[in-house]
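Read through the structures below before going on.
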Structure 1
Amino acid sequence: MQPHQATAVAIGGQALLIEGPPGSGKSSLALALIDRGARLIGDDSLLLEVASGQLLAHPHPNTRGLLEVRGLGLLTFEVCEAVPVALVLSLDKQAPRHIEAAESSERAGITMPMLRLWPDSPVLHLKAELALERFGLATEG
């Protein structure tokens, strides 16, 4: 397993990796998704593993179950283990306005679909769910 700096949540048995610079809203997006039924995998640090050709996301033991909520500090949440990654979502202020297909990006030697989304949207959590549904890999397990 290799450490990876990102936040991840599980939605319907699929992991959504949320990447971006510090302060871009990774934890806030994860919190909004958790409010809609997602489960935390890890906040700002994960372990990635390749198994049977799939990329799996695990909580990092040093931050297991912790999510930083600005103004409230580190809060504890239940976590999911070994969730197949279906999509990388990059919070990027230079994200394109329209896309027709996901970009490709490699994590731990596995090519993954990746989308760049503008981080300051009041409906970013809805866009993230739609992105996972429309552009995420079909996962097994």
Structure 2
Amino acid sequence: MITTRPIHPDFQFLLEFKDQEIIDLFTDLREYILALYPDSNELVYHTHALTAVFSISDKLSDAFCMLPIYTNHLNLGFNKGTLLKDPNKLLTGTGNLIRHVDVKKTSDYRNPKVKALIQEAIDFANNDMDKPTKSIGLTISKIKKK
């Protein structure tokens, strides 16, 4: 399913500096996440990585997953990955909360196990949210323009 939500222009400008293979993977994975949770808000950042964060509100603290794009690769990150059930042991990483799935090809995420993990993260975020949000389905740029 293709969504109609465009990539934010601030993000698109920086994305175009990446290799086409990375752009294609990011675009497909973004569409996959938005199809699973169309009401998610997308917060876009450019810090150590160009990152799209998917949240159930307009707050980073309510995020359920993220797509950080590094120089030569990207990950499917889970903001509270250590708190998720991961019966298939898909998550890697050593941080206090964040875990990720390495993404090198579409089959790394377009499968029932990763779909279930994303749904687990969405459910966890919804149950963990402090108060309901008024922001639904927005793309919000946190990229500082120079």
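Values quoted throughout were computed directly from the atomic coordinates according to the rules given, and no laboratory measurement underlies them. Not measured: the values here are computed from a predicted model. Cβ atoms are built from the backbone, for glycine too; each structure is taken alone.
With relative contact order in percent (Cα under 8 Å, 6 or more apart) computed over the structures 1, 2, the top value is the one for 2, the highest of the group.
Computing helix-only ellipticity at 222 nm (-39500 (n - 2.57) for each DSSP H run of 4 or more, over all residues; to 500) gives -9000 for which of 1, 2? Answer by label: 2. Each of structures 1, 2 was scored by mean count of other Cβ atoms within 10 Å over residues 46-53; the highest score is held by 2.
Source structure of the calculated read-out (distance in nm of label points 7 Å out along Cα→Cβ at positions 30 and 94, 3.2) within 1, 2: 2.
Mean projected area of the Cα convex hull in nm² was computed and gave 7.9; which structure, 1, 2, did it come from? Checking each candidate, the match is 1.
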